[in-house]
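Several structures are given next for inspection.
Read the figures in this text as sums done on the coordinates, not as results from a lab. Everything numeric here is computed off the predicted structure, so don't read it as measured data. Cβ atoms are built from the backbone, for glycine too; each structure is taken alone.
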Structure P
Amino acid sequence: MKVHREDTVMVLTGKDKGKKGRVIRVFPQQEKVLVEKVNMAKRHTRPTQQLPQGGIIEKEMPLHVSNVQLICPKCGKSTRVAHKILASGQKNRACKKCGEIMDKEK
């Protein structure tokens, strides 16, 4: 997947179109991502030991990865992802607009 955990993304479609958020979790097999404070849904929960009061809780729901676009850390624009191969042979993600490499060196 082109979107990884801790990336900043912008939502392209749906009720939260235009919102930006940080990716909390990635589900590669379902091709979904969980974005912080985006696609909130209300869940009715019964009291448990972790939540003795119970009640209505708002939580994030997963979005399909095609509905989000990566935001470049350098230029700050939402962009598609290019791939660049470094001299060391490592394949990294890069911004299509400014050409900046997005991945940190490992």
Structure Q
Amino acid sequence: MKELNFDIQNELEQIKQLTLLTAKKALTMSDCALLTGLSKSHLYKLCHSKKVPYWKSAGNKLTYFDKSEIENWCLRYRVKTSEEIEQEAVVYTVTGKRKGGVQNV
């Protein structure tokens, strides 16, 4: 019974964190890790190599992330579906042009 109460308490804490996360615009390192599913150490490495957009506090001690920038960063490489690729192949076969008007030379 004690284990069940502990599990329920952990679930409630996670729900609380996720609920608070939706209301925030500026995320801490922990918030960003929770949002992206990346570890904090990996986020630190990405910041150090300037591969992720982030903000520093006035004293340069704290790192913050803009939630919308992180969401856009997470969604920057879209993979086409098989149906989209097949449709582009049909258009290319018929017209000799790629989508967007770029012609194969």
### Query
So FRET efficiency 1/(1 + (r/R0)^6) of positions 10 and 82 (r between Cβ atoms, R0 = 25 Å, to 0.05), computed for just one structure, reads 0.90; which one of P, Q is that?
P
### Query
For which of the structures P, Q does the calculation of FRET efficiency 1/(1 + (r/R0)^6) of positions 34 and 90 (r between Cβ atoms, R0 = 30 Å, to 0.05) return 0.10?
Q
### Query
When mean count of other Cβ atoms within 10 Å over residues 26-33 is calculated for each of the structures P, Q, which structure yields the highest value?
Q
### Task
Looking at Cα Rg over 2.2 N^0.38 Å, point out which structure of P, Q has the largest value.
Q
### Query
Quick one: FRET efficiency 1/(1 + (r/R0)^6) of positions 2 and 66 (r between Cβ atoms, R0 = 41 Å, to 0.05) came out at 1.00 when computed from one of P, Q, so which one is it?
P
### Query
If distance in nm of label points 7 Å out along Cα→Cβ at positions 50 and 74 is computed to be 2.5, which of P, Q is the source?
Q
### Message
Quick check on the output: 0 is helix-only ellipticity at 222 nm (-39500 (n - 2.57) for each DSSP H run of 4 or more, over all residues; to 500), derived from one of P, Q. Which one produced it?
### Response
P
